[in-house]
Structure P
Amino acid sequence: MSRLPNLLYVFPDELRQHAVGCMGQDPVITPNLDAFAKEGIALTHAVSNRPVCSPYRAMLLTGMYPHSTGVLTNCNSNTVQYQNHLRATDRCLTDVLHDNGYSQGYIGKWHLDPPSEQHHFTEGPREDGIVWDSFTTPDRRHGIDFWYSYGCCDRHFNPHYWPTGATIGERCDVEEWSVKHETDVALDYIRNREGRHRDPDRPFALIVSHNPPHMPFEQVPKEYVEKYGDATSEDLLTRPNVDFGGEHGGKVAHEHGKNYFAAVTGVDDQFGRLMRCLDEEGLKDDTIVVFTSDHGEMMGSQGRYGKSIWYDESLLVPFLIRWPGHIAPGTDDLLLSTPDLMPTLLSMMGLGDWVPDTVQGADLSGAFLGHDVDRPASALYLETGPEYPEGGLRGVKTHRFTFVIRRETGHSDQYILHDNREDPYQLRNVADEQPEVVQKLKQVLHGWLERTADPWVM
């Protein structure tokens with residue numbers, strides 16, 4: 001049996017699909033990602049089904065949807081009472097890779113564990129009293145042997161980490177832009193001089209989870225802002241649905257649109273360093289590389305900023321994948337959901353027989369390897385929380401439509417329908433005009449809710 005391929009999975013936080021140059025949407029500078037996309041497949045319909053940090057991470061690792069992972073929203077001190085965190089007993093992607101001989105590393109933001117009562121060793125409570133940061137004990141690292149991570153701390157210029165053998169009181173504080181620093185650590189891991197970080201005779205899987213371009217948007221190196229010259233946020237945020245007059249999103253977009261794109265350019269710059277390193281170390285042909293994100297960012301579209309909502313700026317993420325000699329370059333409109341990632345990657349890596357029975361996602365590896373595959377016709381969207389898991393929003397995205405049901409106690413269900421072919425910027429709700437489409441998509445949604453153990457009652 002030939003050696004199993006390496007895996008490098010890079011996912012910065014809050015990078016929308018539109019903010020990658022090769023997508024032809026935002027006027028963003030991403031030369032390295034654009035070049036990388038030409039060497040592999042770029043998806044146009046990769047969906048973050050619950051577009052929030054912690055739920056995405058739980059879906060990625062377990063291959064299950066939020067009501068099955070129990071991670072319905074972000075992990076912090078407000079949600080710890082609901083057991084809203086990754087369970088130590090769940091069998092994750094990294095557990096499977098560990099059992100198959102992989103050396104594994106995780107660098108950057110984890111955001112899957114509850115805060116410790118010893119939170120004075122972490123970032124500590126924020127101004128609102130909520131604790132977000134956490135220390136992940138070795139028994140909760142799911143087979144990952146090289147650890148350089150933290151829970152959740154939005155300090156891009158002075159990040160902190162817990163290295164592999166550190167206790168909670170042995171935090172490593174750094175005075176450097178986090179993306180640059182994490183890339184340096186990743187380069188050391190890949191080069192692995194004198195076998196310091198991993199067994200050179202075993203395949204490796206390395207996950208790199210950058211926090212930028214996530215807020216605070218102003219925390220971005222000046223050199224990347226300067227690449228945009230005299231352009232203002234208004235010059236750069238050219239999507240017709242941007243509303244600078246929005247009370248919150250408009251203000252953020254006006255102040256930080258340029259910074260957001262600059263941070264994306266910084267991420268691109270550091271990603272280029274990783275790709276050059278694989279070339280230099282002779283690892284390019286033996287390594288599956290994925291570049292994606294956990295969710296998007298509205299940045300003024302619909303007058304909003306942030307994520308969690310059903311609009312494409314929040315829901316769609318970049319998904320670029322390269323494996324020379326195995327993946328033919330091109331673009332694909334595959335409707336990829338986050339829980340599909342675990343079984344798809346394991347199958348591509350020759351470990352399809354090891355996919356846990358608990359997985360709810362689909363193995364779509366054939367779409368990347370040139371084989372026949374049952375291609376999804378829709379993807380689930382949900383917005384909910386652990387305090388009321390049967391509430392919130394539910395919907396589906398197809399290639400043409402985005403359909404959402406908003407449910408509030410004491411009120412009739414509100415239907416939202418966007419015809420993305422006729423209205424690509426989702427400016428009109430046409431639910432009343434197309435009742436037959438609404439009924440059809442209600443049925444599609446019902447099927448999703450049944451398959452994902454969702455307590456929502458239609």
Structure Q
Amino acid sequence: MRPEGSRETENAVPHAGDGEEGSGAPIVGEFVDGGVLVTLEKPVHGGAVLARHPDGRALFVRGGIPGEQVVARITADHKRHAWAEVVEVRTPSEHRIDHVWPEAAAAGVGGVELGHVSPTYQREWKTQVLADTLRRIGGEEVWAQVQALPEPLVVRGTPRDEKATENEDERLLNRRVRIQLNADAQKRLGMKKFRSSEVVPTPEVPVAAEAINNMGALSGKRWRKLWNSGQRVSVEAPDVGPAVVVTKRGVFQKPGERGPARSAWRVPYGGETYKFETTAGGFWQTHREAPEVLVGSVMRGADPQVGERVAELYSGAGLFTRFLGDAVAPSGKVVSLEGNRRAVSDAGENLADLVASGVVEVFEGSVTPENIQALFSELGGEVNTVVLDPPRSGASSAVVAQICSSGASKVVLVSCDVAAGSRDLADFVSGGFTVQACEAWDLFPHTHHTEFVATLTRG
């Protein structure tokens with residue numbers, strides 16, 4: 001069935017060689033009014049689709065879908081490649097839908113660059129990009145090890161999202177429990193345009209939790225006295241309690257009413273529900289189901305046993321630490337390292353019982369080779385497993401080398417960027433580890449981001 005709002009086939013422009021000679025119709029690869037007529041080839045990391053500029057250069061096109069013929073407007077011209085955005089779809093893909101957030105379409109705000117793609121195909125798109133990136137950046141050895149795994153590597157949605165996409169009308173909205181916004185010159189909240197400092201006011205964010213949109217902070221004028229132009233503002237909807245706005249002036253649930261200083265979150269695991277708290281505006285996962293999914297994936301990979309000794313890097317507010325500590329108790333030990341002081345404080349609160357029993361120690365400090373070495377010494381130099389969840393930039397080669405030089409027999413790598421994660425995997429494999437398992441998750445619907453959890457063992 002043709003997607004609603006798509007152009008009919010009679011409006012399509014024929015490919016090169018089609019039609020009558022001398023008809024004057026433009027061919028693929030030619031400049032036309034408004035841009036260049038191209039056929040889109042394959043998805044690439046970053047949310048664009050590869051095409052070819054008339055001069056042969058790579059053309060990265062936003063707002064398209066592989067297989068489509070589109071008119072694309074050049075937005076950035078570089079020596080070896082160019083960027084463009086779709087201004088007209090001549091032959092639409094069967095996977096095209098009306099954009100879930102028109103303000104975030106190709107020429108709009110960044111962050112929802114796949115909002116024109118059906119959610120089911122988004123996961124296929126991300127699977128292709130992940131495989132290509134593992135091969136291209138991770139290298140042939142990494143890719144060969146991933147291909148040798150018992151199950152093919154496929155990007156999956158959370159349980160709720162997988163069930164929802166069985167319904168073709170489901171668009172996976174209202175999933176984000178935390179958003180970051182910027183105040184424009186009139187103090188209106190919005191998001192920045194793609195690769196721009198210009199703020200686009202966003203009175204509603206369809207991908208954000210309903211509680212965030214319902215509180216009125218995105219459009220209400222009374223809220224604007226709580227921040228200044230140019231400031232960043234956080235809005236979050238905890239599992240327990242009201243949605244809150246976090247500004248330099250404090251935490252608010254209404255324009256004249258302070259909100260809770262701490263946010264409460266629930267994480268199901270093993271038939272039980274665990275409660276975590278973070279400082280309002282502090283780090284937590286964006287998708288409401290992400291903590292449950294990632295904890296399950298990490299624990300399957302680490303498979304911690306009673307008495308084992310585990311080192312955790314970039315440990316945040318103690319999400320993984322809780323379950324790792326419970327698993328190795330009472331005779332094992334987990335030591336964690338986190339550079340954000342607020343997150344370390346939150347972890348101390350969330351893990352108070354394990355800290356008191358001596359099973360867990362929480363350390364504040366940057367993740368550097370020197371600090372990793374000091375952390376390992378807290379385990380007496382005996383490390384069974386290392387779990388690391390670095391930021392989007394990934395772990396440095398020096399950090400990976402320090403882990404490889406330890407006696408750890410297993411590593412569980414959590415990565416929220418497929419390029420950085422592929423680079424880290426290549427470094428681990430070069431350091432003597434082998435990929436034993438890999439799970440990939442779509443925890444950022446309508447964006448190009450993919451999260452994967454890789455388990456490696458020595459030898």
Structure R
Amino acid sequence: MAQRIRSMTEGSPTRLIFTFALPLMVGNVFQQLYTVVDTAVVGQFVGVGALASLGAADSPNWGVLGIIQGLTQGFSILMAQHFGAKDYRELSRTVGVSTTLCVLFTVLLGVGGQLWAGPLLRVLNTPEDVLGGALLYLRIVYGGIPAIMAYNFLAAILRALGDSKTPLYAIVVAALMNVVLDLLFVVGFHWGIAGAAIATVVSQVASAIYCFLNVRRISILSVQRQDLRPEKVLTLTLLKLGFPMALQNAIIAVGSMVVQFVINGYGMLFLAGFTATNKLYGILEIAATSYGFAVTSYVGQNLGARLVHRIKQGLRSAVAIALVTSVIIGLAMLLFGRLVLGLFISGEPQQVEASMQIAYHYLSIMSVCLPILYMLHIYRSALMGLGDTVVPMFSGVAERVVRIGVALLLPLALGQEGIYYAEVGAWTAAAVILVTAYYLRMNALSKRKGFALDEKQ
């Protein structure tokens with residue numbers, strides 16, 4: 001296992017970022033199979049109503065997942081910095097206290113999720129004919145929060161230490177398991193939407209176990225019992241990094257819930273069409289999130305090594321790679337999007353056609369504007385690698401404000417057409433804030449003593 005740990009303080013930034021991101025990208029493809037397969041199996045074998053139920057549960061589900069990912073990624077920033085500085089004792093202490101904090105948040109989210117699931121769906125104006133299915137799905141998925149937290153935390157440790165392959169292997173196995181279990185539970189046992197949820201939870205347990213077994217083999221990690229105690233200074237430092245990111249994701253989720261509220265008011269067919277495209281959202285974003293994880297680890301390690309010039313080089317490379325990737329993915333979706341969307345939608349021909357028109361129109365708008373989303377991820381991740389989680393949090397606030405504003409106001413002028421632009425408007429607002437903040441931050445960092453501004457220092 002130890003040989004997979006990799007320092008990103010030496011070598012070509014372009015090669016390091018791309019080769020680090022590539023396994024994550026493949027892993028994210030398989031991770032998307034969780035939701036894509038759930039959606040396809042439910043949509044094809046249960047029907048449009050069940051597909052709408054999945055859509056109604058989507059934003060509450062991703063809200064919790066976003067909080068978990070924000071916390072664990074925030075904790076990993078400090079891990080990457082200690083690893084870059086070769087301070088392995090402090091690295092172990094950070095992992096220990098992070099573990100305790102993750103257990104605490106698991107309990108809070110697990111209990112809270114079960115309590116708020118029903119009231120939240122009603123607040124979101126969920127249609128009565130899909131409410132029961134959506135609530136059942138959330139109850140089961142929220143029951144798997146311990147596994148979700150465990151996988152994301154363990155994967156964050158591995159990525160902070162330069163290992164992006166082990167999380168890939170974990171998620172590939174889990175995704176393939178999810179496909180098999182979806183077919184078994186939904187098609188074979190006729191458990192409907194509950195079967196899709198159970199398949200997802202069982203698969204997440206498998207991915208968490210695999211990562212745990214590999215983390216245990218990392219020789220430079222030596223977490224002692226006393227390292228689990230939440231020492232005040234270290235705890236506050238971790239919360240300072242993790243909490244803003246979790247809050248940022250929660251704020252973004254709230255904005256998505258407001259959009260969901262508006263969409264729910266348009267009825268089942270509109271909801272089904274939007275759901276089909278939203279399941280592809282994850283595919284559109286796969287490379288962006290992968291580059292983002294790579295950039296966070298790269299910047300964090302090089303900040304720990306005080307190599308400012310390498311941070312700047314890495315960001316230029318990441319931006320170029322991200323722009324090319326986003327254009328390629330956007331063109332592919334414009335050309336083949338209808339074929340992919342057809343995997344999710346079944347039922348009466350009129351219902352299918354109505355939902356398809358809605359889904360493809362929304363997909364086309366997002367595909368054209370995809371470079372904006374990719375820049376958002378690159379610059380947000382760079383700031384997080386620099387230890388700045390406050391500006392990303394405020395960018396999340398901006399996303400929420402714009403998303404809600406567009407979702408509520410633009411339909412008044414354009415009707416249903418207006419709701420399609422809520423997501424793109426949110427991306428743009430956040431990207432402007434993040435790009436500006438990054439260059440201001442790097443300018444300030446370049447003036448600090450003790451940082452290498454070029455390769456000769």
Work out which structure the value 36, 21, 14 belongs to, where semi-axes √(5λ) of the Cα gyration tensor in Å, for residues 225-408 alone was derived from one of P, Q, R.
R
From the coordinates of one of P, Q, R, FRET efficiency 1/(1 + (r/R0)^6) of positions 121 and 417 (r between Cβ atoms, R0 = 25 Å, to 0.05) came out at 0.40; that one is structure R
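Quick note: the coordinates plus some simple rules give every number you see, no bench work behind them. These figures come from a predicted structure and were not determined experimentally. Cβ atoms are built from the backbone, for glycine too; each structure is taken alone.
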